[in-house]
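The data blocks that follow each hold one structure.
The numbers here are math on the coordinates, done by the rules we state, and not lab data. In this text the structure is predicted, and so the values were computed from the model without any measurement. Cβ atoms are built from the backbone, for glycine too; each structure is taken alone.
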Structure 1
Amino acid sequence: MTLKEIKNMIDSIGLPSVYRAWPENRAPKLPYICYQLPNSDNFNADDTVFQQIEVLSIELYSREKSPETEKKVEDVLNASGIPWEKSEIYINSEHMMEVLYEMEVIYNNGDE
């Protein structure tokens, strides 16, 4: 996947989204999504990177737990055919939920 394909997939969820973080004091009303490629888990062979694999993190932020909103995200991820894992935390200082979806994608950074 390219970064553009990742963005298009996330945009199809229908929530405001941004790569990494909103500019200070510019975040939209909840719920919204932040996503990033924080690290890699490349497949190596013969002392070289044989396949570039990036970890994709999709962070869903909402005021409270929202199974309906989570289902929107999960439906798009399931349709993409990418296996994913989910965890959640409550951020006390921000008074909001974060549901984190993590997956690995075969990344093509040459066609963005």
Structure 2
Amino acid sequence: MMHVVKIKPVSVNDAYTGRRFATRELKGFKELLMWMLPKIDMPEGRLEVWYEFGVSKNSDGDNCQKAFQDALSAQYGFNDRMIYAWHGRKVDVPKGKEYVGFEIRAMV
């Protein structure tokens, strides 16, 4: 089941400064996201993750993945090195209607 969080994803371009120091925008995004993420049963072992980024048509969809994935691993207590498959898509949405959808599954 795809979980949807109505939050504008932060691009990796806006997430870090200089030598990968987190920006204020990234810190705020992660703090807000922690309150918005649903409770889920985390599978064990190797994982695959499905992402859907509802962003403006000018956004680079894959730039949204890393910051969101880091927040997921922090919230749900797994190391993202356990992700062996990534699936994603970008959906064009109007400004103010941004969202992120995700599903975490055990690899079969």
_I have 2.6 for distance in nm of label points 7 Å out along Cα→Cβ at positions 67 and 83, calculated from one of the structures 1, 2. Which structure is it?_
1
*Which of 1, 2 yields 104 for volume of the Cα convex hull per residue in Å³, as computed?*
2
*Tell me which of 1, 2 gives 1.00 when you compute FRET efficiency 1/(1 + (r/R0)^6) of positions 51 and 91 (r between Cβ atoms, R0 = 35 Å, to 0.05).*
2
*asked:* Can you rank 1, 2 by relative contact order in percent (Cα under 8 Å, 6 or more apart) and just name the one with the largest value?
replied: 2
